[in-house]
1. Figure out for me which of the structures 1, 2, 3 the number -6000 belongs to, where helix-only ellipticity at 222 nm (-39500 (n - 2.57) for each DSSP H run of 4 or more, over all residues; to 500) was derived from the coordinates.
2. The value 2.7 for distance in nm of label points 7 Å out along Cα→Cβ at positions 13 and 37 was derived from one model only; which of 1, 2, 3 is it?
Structure 1
């Protein structure tokens with residue numbers, strides 16, 4: 001047969017595989033997490049002000065046209 005049949009994994013083997021894979025994950029430090037959260041907050045603030053400005057300009061333009 002061209003295709004090999006996949007063997008089913010038992011629940012115990014699945015849990016072992018999950019533990020093995022999660023041990024390979026490089027978790028961020030507290031400092032990295034805080035720095036990233038601050039960066040996301042600043043970017044959110046900048047983008048919200050940008051879109052507020054764009055929305056205000058378009059709103060004024062539409063009111064002027066109407």
Structure 2
């Protein structure tokens with residue numbers, strides 16, 4: 001499953017990083033970095049919580 005980030009919508013709040021810090025990281029400039037474009041094995045639930053918790057709907061999952 002692939003993680004899609006809409007950088008135009010992302011405000012760098014870091015909610016996703018709090019759910020899945022091994023996948024999402026907000027850098028020193030406040031920009032979100034995807035540490036993996038594919039959902040790592042065993043991280044699906046955490047990544048889904050991160051996607052669902054994004055207040056700007058900047059994240060989505062693609063099968």
Structure 3
């Protein structure tokens with residue numbers, strides 16, 4: 001049953017993220033303030049750069 005709980009949590013988190021992604025910044029700020037959450041933020045980790053491996057095919061023939 002533990003696996004089902006993890007899948008349910010993942011689906012719930014996915015739904016919340018989809019809602020946030022479709023919201024305007026003004027809506028998020030307004031709701032955040034209405035909820036009484038602190039407005040101060042602390043940077044936990046800065047941006048990172050890294051490498052990405054991409055495999056390309058010339059001609060689309062699969063060779």
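Read-outs: derived from the displayed coordinates by stated rules, not from any lab. What you see is a predicted model; the values in this text were computed from it and never measured. Cβ atoms are built from the backbone, for glycine too; each structure is taken alone.
1. Source structure: 2.
2. Answer for the origin of the read-out: 2.
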